[in-house]
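I've put the structures underneath this note.
None of the figures in this text is laboratory data; all of them are computed from the coordinates on show. Just so we're clear, the structure is a prediction, and the values are computed from it rather than from any experiment. Cβ atoms are built from the backbone, for glycine too; each structure is taken alone.
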Structure I
Amino acid sequence: MKRKTLTQYLVEQQRSGQSMKPELRLLIETVARACKTISHAVSKGALGGLLGALETENVQGEVQKKLDVISNEVLLEANEWGGHLAAMASEEMETIHLIPNRYPKGEFLLLFDPLDGSSNIDVNVSIGTIFSVLQMPNGVEGADVTENEFLQPGRAQVAAGYAVYGPQTVLMLTIGQGVVGFTLDRETGSWILTAEDITIPADTKEFSINMSNMRHWAPPVRRYIDECLAGKTGPRGKDFNMRWIASMVADVHRLITRGGIFMYPWDSREPNKPGKLRLMYEANPMSMLIEQAGGAATDGNQRILDIQPTTLHQRVGVVLGSKNEVERVTQYHQEAQT
């Protein structure tokens, strides 16, 4: 059976009448090439002098790793000259990155978390890149782009995906027609289609959450996890396993591959913040992928893709994965409010 590359897949989608614009195809290919470059840098690690932190913080107040900054630059430089974009936004930058005047402007907006899970870099645990593509609102020219053009609900995304830099480098992608997976063939440098029609099981026996925060959770989250921990003798009547990698892209990749529920909920440590994860760079693209694979994604109360963002770096609580489990957690939140 002939192997299908990312380019072949995208061209087929473009020709199939799915109204995929050629500019979007080229944009996705460019992002994929950038991920290939980041994968190469990650794989060098100490050999390339790329481990460790810098003496700088990002806009979130987090200490930046060397690979954070390198990955951000790789994505900016790869995407700014192709003519597909009006602007970009990164979790690592305070405001948007406009396309330089010397380059043509396009109709798309690119958002990304250049290196998710970077606290795991130095211990050689899987990390990744998350990206989201939006379309420019009608009537706004490229030269007039502001942060406001980015503040679209997640359901407006035209594409989303992530790359995982692990034992294999894997790219998961949706253009709104389901979820497909590609594996990087390091010998040829090609992304090869290795998974189609990916579907998340509706039920699961696996949950992913940082248990050290248990004392800070809201009662609905405590209720759900307590039921999971009670196992066969509890109300759920089955044993659960817990998994926690502390790298969202790796945790989500596990559940999108075999099912599960991932939770990073609101907690009382910073009660005025709705959550820790970023809506635009993490929650929205991951929620699009999860829903396209038959799963569900909420903030505990409402569908994440329906949230109207108000700021570029807005945070949100996240509950996503196997549909029946996510609906149960959401139900517990709703019951707590009545």
Structure II
Amino acid sequence: MAEKLIALIPGDGIGPEVTREARRLLEWYQGQGLPLTLWDLDLGAERYLKDGTTFPKEVSDKIRAECSAVFLGALGDPRVPDMSHARDILFGLRFGFDLYANIRPVRALSDRLVPLKGRTRADVDFVVFRENTEGVYVGVGGQVRRGTPHEIAINEDINTRFGVERIIVAAFEHAKQHGKKRVHMADKSNAMRHAHELWLRVFDEVGQRYPGIERQHVYVDALCLYLLQDPSQFEVVVTNNLFGDIVTDLGAGLQGGLGMACSANVHPADPTRLGLFEPVHGSAPPLAGKNVANPFASLLTVGALLSHLGYPEHERHIERAITEAVDSGQVTRDLGGDLTTTQAADWVIERIKTA
């Protein structure tokens, strides 16, 4: 089997700590015969503050030519208030490699993680397809009269037929391949009638190609309410870049917090292309260096990465081990336990080894 090169970018804050645990798990799979090569990259706030480096072209070129996947720990540091390094790295990967689908599974692994009264893990099991290369995050806009009482700040919401259609197709294809019966599309077409009428129209047109799958439109504010009232009605949700960013963090609350949330940034039209995989808890600067961050999101992210590389059975093994850790209380303090980052990862990795 051909070697698969995986770039590791620890990033900022708790990023290096959770990436350390992800690396340990990947190293174990290396030892079990998976053809993985790990490439550690010194990118993040520390490097930027030292010499101004963000995302060098030579690194981008090597990733494009040689890598099968990138693991990104976290980005964000209060010493870089404008987040210039984080934008260059994250958007350089997402936009630069056309990873147009941000896929966030919202799945509770244990009943005790579900914060809703009367609900269990069976009620929290859906996936969000977030458009990843358009919308307001493109950065089109500007400022006029900056620093004066008459300052004007504009960010444009960019939506193309091509971009909207391909993410909606990806959501329906996922539903078809995984036996799901319903796809919801969330927008705000009642208030943003130009941009989001496009979403509404394309959703209807694409949905007609999948007669066995029910399509339901929902305004994003109503979606937030419905997710709290009855998350079990959702199987696949597709939405734009900004709304997807918000809705998925709400979803993380349903599955036990950001420490349980992983994500994949991929190009579904060509699954052989590079994928970017991230635990989505952010850099959490107040927790950095204390060995208290929950490592489970990073380990689940390793599972998603391995599945992308053609090893879905390992993703299932990782999920089962983490479920056992949660059910037996072998967790960090955010989940009600007293283990350190390292101890919680130790428990899961040992469980995987003996499974």
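Remarks
- Label whose coordinates, when distance in nm of label points 7 Å out along Cα→Cβ at positions 192 and 296 is calculated, return 3.3 (choices I, II): II
- Each of I, II could give helix-only ellipticity at 222 nm (-39500 (n - 2.57) for each DSSP H run of 4 or more, over all residues; to 500), but the derived value -13000 comes from II.
- Value 1.8, calculated as distance in nm of label points 7 Å out along Cα→Cβ at positions 32 and 88, assigned to which of I, II: I
- Parent structure of the calculated result 21, given that relative contact order in percent (Cα under 8 Å, 6 or more apart) is the read-out and I, II the choices: II
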